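Every read-out reported here was derived from the displayed coordinates using simple, explicitly stated rules and does not represent laboratory data. All values reported here derive from a predicted model rather than from experimental measurement. Cβ atoms are built from the backbone, for glycine too; each structure is taken alone.
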Structure 1
Amino acid sequence: MRWFLVLAALGACGGGKPPPASGGVSLVLDIPNGMLDPRGYTAVEVVLHKSSEDLVRAAAVASDGTFDLGAIDPSTSISVEATLRNVSGAAVGYGRTAMAQAFAGGAEVVVPVRRPIGYFAGTVSRPSGSLQNLHWTEAPATYSDLSVGTMLDGKTQVGGPVVMVIAAGPNLYGVTQATSDPSGTLVGPARLVPFSTVDHAVGAMLAGTMTGAVIDGAGADDGSTLVIGTSAQLFAIDTASGAARALADGNFARVAVMTSDTGEVNAIAIKNRGPTSGACSTSAELWWARLSGPPMPAQMVTTGGFSDVAADRGHVYYVDSCKGELGEVTTSGARMLRTINAGASARATMLAVSNGQAYIGVETAPATTALLVASLPTMEGQTPEDPRTLWNEAAQQVVRATDFRGVLRQLDATSATFGHLEIGAGGDYVTLTTSAHFHGDAVLAANFPELTIDTEELRVFDAATGGVVQRYRSWCAGVINATAGDIDRWSCALAAGQTAAATGFDHHIGSMTFMFGKR
């Protein structure tokens, strides 16, 4: 379904009466016309990004799907974001143009719009005979449709078993790869399969294959290219032909895709990403590869303690966990923008950026994770404001004795780490995943056995307020070392506001992506 929405006018700056609609611009919000179309919207919010400023307009949507944004000055280069909102102001649809384009009389600007759906995928380890004997398999991707508001239990699934999901503009892809026992390592060739964002139908497998265990992936806003980092190489995939092209050798654990205002597509990746706990490693490498135009070899930009990269509006940013800094990456090097004073024993390990706001995941030993929001300096030498804390939590898990009502034990985590961080719906939501490890010694006087537990969670926050929209525990399992007389049956309890995977639908989160997400 296409809406041809004529702006009321494109008058010159300081001009009088706007020209007639025939000289205006058609702003086309392109919706697939399927079961996953945005629904329940009553208003549209449009952000026009110019080189010198951002122009924000909002309007009610009429019964025929039209709206009027009023007079807007013409421009030779504007990128557009559009958000559909319901009567309560929640985003039920979002999209953006892939690059800047002309915004003048007679032009048609097409903005693909999709529901704000977050997808995540990974592997499953299920006991075979005992908790120590685990069998690893792939699992279908799970998704959270934030426009509907239903709570997660793992049953909302897409297609067949995959280990990764990647959004590229209005398009969605899954990555298939085999698993090995007993380690759960991803092995063999990795391949891509498209998922329809109209109805979640599964398309034909793409022809190209990738080597090495897949670790991270990102897509270009125009849907033409995917970039995937594996334990062996960095790959670019042409989604039209399905061809996979190796860009560089090595272990690439974090990737981002940036499109410049001129339409040039680039991949930025971190090779040899160091651990986020223990001794700080400064041997991580930032790599840059141009994906559009004549082929050019990928190049190593610089080395440091880099832990994550993110792209937004023609720029690429990084966080350095050793230096505690946020900076910008170019082909000539890395430039610090601001320091991140998160406290002693804290490391900035994750990054997502949207419209001048950086969301930074911070890990503090032994087991606290926090999400900070920091503004990006708009001018060199400008002193930025201190970051604000959106969320901060020391990981805990309560377990209950299955056979004894009211018998509980609270465990403090020995470690907690981020897995993924991404912004959805143009900045309305921020989504992250964490994993935590717990160990409790035996308490002989209470007949409590020794317990070792691992958990994984996905959380969705309202980016403006920090309010929790979703808190979903995808995994909670462990080993009980019971002796004679111990309480030997335990299960993981739920925290307030938390949901958990239904039986048979739990899994380890290997990847997370949002439709039109930013990372």
Structure 2
Amino acid sequence: MKEVNNNLKKAKTPKIHMTSSLILYGAVRVLSLCAFIFMFFADLNPGRISLWINKNISLFTTGISFSDLTTRFAALFRQGVVDRSTFELLSIASTMVIIGIIACCIGACMSMGNNRMKSRGIWLPLAGSVTMIAGLAGIYLSYSQLSAVAERVQVNFPSGFYWYAALAILIFVITVIILVFKRPAAVEKKMAMPEKYSLFLMLLPILLLTFVFCYLPLWGWRYAFYDYTAGETLSADKFVGFEWFSMLFTNSATINDVTRVLTNTFAMSGLGILVSWVPMVFAVFLNEIRSTRFKRIVQTLTTIPNFISWVLIYAIALAIFNSEGLFNSVLSLFGVTSSTNWLMNADNIWIKMLLWGMWKGLGWSAIIYIAAITGIDPQLYEAATIDGAGRFQRMWYITLPSLLPTYLVLLLLTVAGFLSNGLEQYLVFQNANNKDVIEVLDLYVFNIGIDGGRIPLSTVIGMAKSLISIALLFLVNKVSKIIRGESII
């Protein structure tokens, strides 16, 4: 019996050891991730040691942009009231904190690998936490130096300092425990990581960028419930509830504007859906070009415009279609004298925007169809050729039917984004003559929010557009299930 009990104890010990190690490594990962996320929140910036420092800059901005950090201190530097070295120390110390956080994150990622990778990587959180603590000490030193002129610059000890200090100390303590008691033996010859973790880490930057640029801005929806003016702070006395929402249905001027803008949006989106088949047909005919060199030239020339900004495209359009542009010059060669500004007037503006958009995006939109064509079984073409099918018959009966599933998926996604025409194209082509017919929903939100200063109303309209787009996405997904038997999400 004693031997059996001893064997059971020996069997349980590695499991207990493994569980505690997993908990410790998991804690390091969570704490490192928290520190990384905090780095981009302005409210948790440990470097805002003065109320004169912009309240909207984060630790990341404090460390990499000295000009943003010292915007309001230029005069005090010249007067000698504040020593520039204090803020240089603050910037360097903030950079040290950032470097320490990055080191902790790299070590946390390495902890997902085998024992050799864990034993090597655990030193990074240790070094990173020490670097963070040293950086925080530098921030505190700069705070102490600035306290000598507290009356002039409104010295402030940021609450975020304690959060970063707590994270750094916890990471340091846990890594020391791992190194002393739980450090694995590096039995493998090479560092390696399971495929599921390596693939996740490859995807992680995309997930973080998606969170930062797509989901984090949703926090701005709270402005829709306040009577907010740019530059002010949100407070309870400015809370108005659903007042801005009701304005969409009760204010006649707003109703007229929204109706006009929706008409423009529906027209341009509808035209885009009507010609959505053009990139597919272009890809089919491009595939039929026998000369590989000529095919590459055509594909390159039609794809390059996608990488040209709308500002440069407008400059090209201005040079060609203004009253003294190339188009009128060519007409004068044929005896037609014209001083018409083809670019500025509002005639046929929907068609003009459609053509400019098609020219810019045709080659890029065709790439997915070209990729789909390469996936078609060549034996289908060989069998059709043996049966006497010509080139157009092969295109009609093989290529196009093979591309239709891809086209339908893209069409459904286009319908789901019916209200999202984009902003840049219409913003650069907008002028006083065509504003009434070119202003789509996205541009209207920009105009009333940024130019007009009605940020709450623009937020309400943006919220409504997002919610309607989500509803359209689920609707077209349901239609896809019914018609095609497959869903797109």
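Worth a mention:
- When mean count of other Cβ atoms within 10 Å over residues 102-109 is computed for each of 1, 2, the one that comes out at 22.0 is 2.
- Test item: Cα extents along the principal axes in Å calculated as 88, 50, 49, pick one of 1, 2: 1
- Read-out helix-only ellipticity at 222 nm (-39500 (n - 2.57) for each DSSP H run of 4 or more, over all residues; to 500), computed value 0, structure in 1, 2: 1
- Identity of the structure behind 19.0 (criterion: mean count of other Cβ atoms within 10 Å over residues 246-253, calculated), options 1, 2: 1
- Answer label among 1, 2 for the case where volume of the Cα convex hull per residue in Å³, for residues 222-333 alone, calculated from the coordinates, equals 245: 2
- Sorting 1, 2 by distance in nm of label points 7 Å out along Cα→Cβ at positions 198 and 254 from high to low puts 2 first, with the largest value.
- Parent structure of the calculated result 0.20, given that FRET efficiency 1/(1 + (r/R0)^6) of positions 142 and 414 (r between Cβ atoms, R0 = 41 Å, to 0.05) is the read-out and 1, 2 the choices: 2
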